[in-house]
1. Suppose you compute relative contact order in percent (Cα under 8 Å, 6 or more apart) for every structure in 1, 2: which one lands on 7?
2. From which structure (1, 2) was helix-only ellipticity at 222 nm (-39500 (n - 2.57) for each DSSP H run of 4 or more, over all residues; to 500) calculated, if the value obtained is -1500?
3. Which structure, out of 1, 2, was distance in nm of label points 7 Å out along Cα→Cβ at positions 53 and 389 derived from, given a value of 2.9?
4. Have a look at 1, 2 and say which one yields 19, 40, 27, 13, 2, 0 for P(r) over Cα pairs in 20 Å bins from 0, in percent, as calculated.
5. For distance in nm of label points 7 Å out along Cα→Cβ at positions 157 and 189, which of the structures 1, 2 scores highest?
6. Assign the value 3.4, calculated as distance in nm of label points 7 Å out along Cα→Cβ at positions 77 and 405, to the correct structure from 1, 2.
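Each value in this text was obtained by applying a stated rule to the coordinates, not by laboratory testing. Predicted model, so just to flag it, every value in this text is computed and none were measured. Cβ atoms are built from the backbone, for glycine too; each structure is taken alone.
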Structure 1
Amino acid sequence: MAEIKQPMGIQPEGSQRYMGKDALRMNIMAGRIVAEIIKTTLGPKGMDKMLVDYSGNVMITNDGATILNQIDISHPAAKMIVEVARTQDQEVGDGTTTAVVLAGELLKKAETLLDQNVHVSTIISGYNMATEKAINILRELGEKVTIDNEKTLIEVAKTSMTGKAAEKSIEKLAKIAVDAVKIAINTQEGVNSVSKEDIKITVKEGGGLEDSTVIKGLLVDENRALHSMPQKIKNAKIAILTSPIEVKKTGIDAKIRITSPENVQAFLDQEEFMLKRMVDRVNNSGANVLVCKKNIDDSALHFLSNAGIYALKNVSEKEIKMISKAAGAKIINMALDLEPTDLGKAELVEERKVGDEYMTFIEGCQDPKISSILIRGGTKQFVDIVERVLDDAIGVLIAVVKEGIICTGAGSTEMEISKQLSTFSNSIKGREQLSIKAFAESLEGIPKAIAENSGIDMIDTIVNLRAAHNKDNSKTMGINVKNGKVEDMLKAGVVEPLKLKEQAIKSASESVVMILRIDDVLAGKELAKSESYRKMSGSEQQIA
């Protein structure tokens, strides 16, 4: 049998394959490009990105997770870095830019080590060792905080909001975020927990940001079912039903034959009797507010109005559950099954006009475990930005409530971990020492980006920051971007959840290790033809 001289192709025409160092360097470049895209948004003076979709809609933001969710990325390695931001956002709610920038720095240092002929397995081993040590150092740097320390909680919220579009109202928004989280705290057996699902954010155009408020209860995007019903109910007793208040139709096709006018009236009287019977049961239970998941017949609405009952109909299942939790009302199926013990309570239920719409405010619930935030602003773009800012602040506050540990920001924590990690690397024998040192240097990329984005001299600032951390009791020294000086961030109130830093380090390291382990990329022809894939795979995109 003749020897085959020609290499055999096993992929279809138009597909691409990258192997060995080519695949590794291509993936590293793709990851670094994503990090470079959002690097300039890091820090209190970070820049914004304008995102324009296919329809021409414009979004302006410096939120890392929002940017990466909106841009179109085809390269699989780049998508892995995007996943870092998504994980960070889901776990903590903020710190997405920090996580992605750190991943980019780790990839950059890994590429340098590859140029020095350090094997990729050694780099991975060193990075894993460095990650474990960095987390241990971070936990030693943490400061405990309780939910009663409102000043610190406000500082955490303000740190999250700093550098974003709504910064001019940072004091008010921070207080709103803290109040909303504290209302929604659920304490069981001494353990505090909060869920974002229990904090409802409603945005309405019109008015000013100063009109924004937090409600100890729920804001329902529904108005009274009938205009003649009372607009305001004090000392509200709330009944919740899931079945409609109307005469049910038969489950099968049926005809009712009526042979005389008297029979018509008798039929109508019977329907009215059944409806009035259900309304009387609601009224006799002591309820003066009725929330119904389904429809309420017009005749029943008239009876409810005459009884002085405020009714909401066709309320969503999600809001039904939130009202139940806030007011302490049981969710009952049939009106005829309603008992006085099933009712919930609130100090006030009132319909108010917000902008061009009418909404129902359920306020003054005794122990709601639910809170609502109403955001007002002049334009839709502005209120959307404020909503994202508040969402981030609520995320970091929830992390603080759950963990009860904070650390300092402004690059102080990263620099301290970098210093201790560098010292630790000297105790490691073998080439893993180089990887651990590279990891330590990557952490310095965070304060470097903060300084660079703030327009201050990056080299002098980093030198001064290193010098400060080499002194005793200087673990909280960071960069004051207002004056370019190195100052104590704990005293300055620049604090963040320890969970934010921990998740950023873990996510960045894990994604980088996954990328470094890939030595073969096989791209189908459809992916190979995509413009973003070609740019990240070839020489069309260069990174300094």
Structure 2
Amino acid sequence: MINGQPDPREATFDRINHRFGDSAVEDQMLFVNSVVPLTEQLEFYSFANYSRREGDSAGFFRRALDTRNVPVIHPEGFLPLILTQSDDVSAFGGIRGDAAGWGFDLSVGYGSNDFDFNVGNSVNTSLGAASPTEFFAGTLKNEQTTVNLDVTRGFDVGLAYPLNVAAGIEYRRDTYQIKPGQFESFTGSGSQVFPGFRPGDAVNQARHNWSGYVEFDADLTDKLSTSFAARYEDYSDFGTTLSGKLSSRYAFTERVALRGTISNGFRAPSLSQQLYSTTATNFIGGVPFDVRTFPVTSPIAQALGAEPLDAEESTNFSLGLVIQPTDNWSVTLDGYHVKVRDRIVLSGNLTGAAVRDFLATQGFPNVDGGRYFTNAVDTTTEGIDLVSTTDYDLGSAGALTVTAALNYNTTDLDRIAANPAVLEAVDLNLQRIDRVEIGRITKGVPKYKGVLGLDWSLDRWSARLGTTYYGTYWVFDTVPEEDQKFGAEWVFDTSVSFKVNKSFTLTAGVDNLTDELPDEVIPANSFNGILPFSGGNSPFGFNGRFFYGRATLRF
């Protein structure tokens, strides 16, 4: 509008002002793998990787008279860009072989990732006409160093077969850094689409842990085999834990066997789950909100109910039946039960006038809400896996393998922790774990998934035709009337390969052969039709048919 009248430029506004889909990316990768014999019993091995990925993605269009725009800089509005560069480096080396009757593997490894955020075609409204349009918004960096020693040996203890013993120790050091962006990217409201990391966001933290394990595998009789493993870990920030696993397999006949496993697990929260912070646009009730993820150590997050993260602990049970009706046909049926206590999830988006006003007083103007990681739920996942594999000898026509698989699983919430008192004090209507998060955990993925694959080979030729069935799933909204159930789909993939020689292979293929797309979202959730698909929820994406070619050289 201009002086209360429609802007005449809108009558011919025929350009695309949003992007929807995958980011434009450019990858450069190099991988080296080598083995050098040292003696008849020892060899040195190493592998290293370097890769760089440059990404170009867009946020939401800021209209000309939007409060997030400076019209003198962008008189017709603008589409802000997030320009990223990710550098991955890893290098591992070790010695393995046999010494004094033991097989051993001693290795040292290092890996790192640097992720730079740059913002283009943007503006910081707090700076007015003096604002730049390009910003360096900061860097995330992860590093990990590991030292491992694994040993194995068989012992004759009077059983029909040797008792196999494996043991190992590991030292691991993790570091996590957040480096601030340039001043113009974070001051005031910050650069549009991605406000830069502030000096207060800066992190340079490390932790280490020692771990050791031992495992025993034995055939107690011709029909009964069993294994036992225990693992001890000592974290510099989460103390010590002891995990164990007991597995057994009983063969009723040569073609029928029963197997089972009981174990418990432990997972310390990652450094990024504890320390990461950023502002992103989330859709709530079909409306975009700028919501900031706060580290749990932040006083702001604690004022919204955040608590120090604890480790996840799990208990796992599985029971399976293995059947081989013929020499060329095998069938497995496995059921599992996994209970996770203190599961680490993101809180709901905590929004509203009280939260907005509070965040403004804490130096975050134009931020509509906050969220953080929390241990506020316990879950139980149960499921069944059925897999059938059959090999066919087609004589002069080659060989064919048919694989069919079906998975059914459900996840239930056993506990949702009550709101902390400090969150209740901000707004009684806020829920740390809201119905959107409940839906994501319990109904956000299909209960059923099926796979059917045909793999054929003849001399230098090979081909594959496969289909995957994805069952229905739900996406919940803050408004129950805007919940949506998405229908089941079949997705077909195919490829053909030709082995030119022992080292060189050519492959051509098509993913999603029939160009299937997920259901479109209901109008209330489509942001005026701009977002036709529920981007992060479809198990097979929304890009449709994809053609590819690949050349593989092994030397």
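1. Here the read-out was taken from 2.
2. Source structure: 2.
3. Working: 1: 2.3; 2: 2.9.
The correct label is 2.
4. Details: 1: 19, 40, 27, 13, 2, 0; 2: 15, 46, 33, 6, 0.
The read-out was computed on structure 1.
5. If we compare distance in nm of label points 7 Å out along Cα→Cβ at positions 157 and 189 over 1, 2, the biggest value is for 2.
6. On the way: 1: 3.4; 2: 4.5.
Computed on structure 1.
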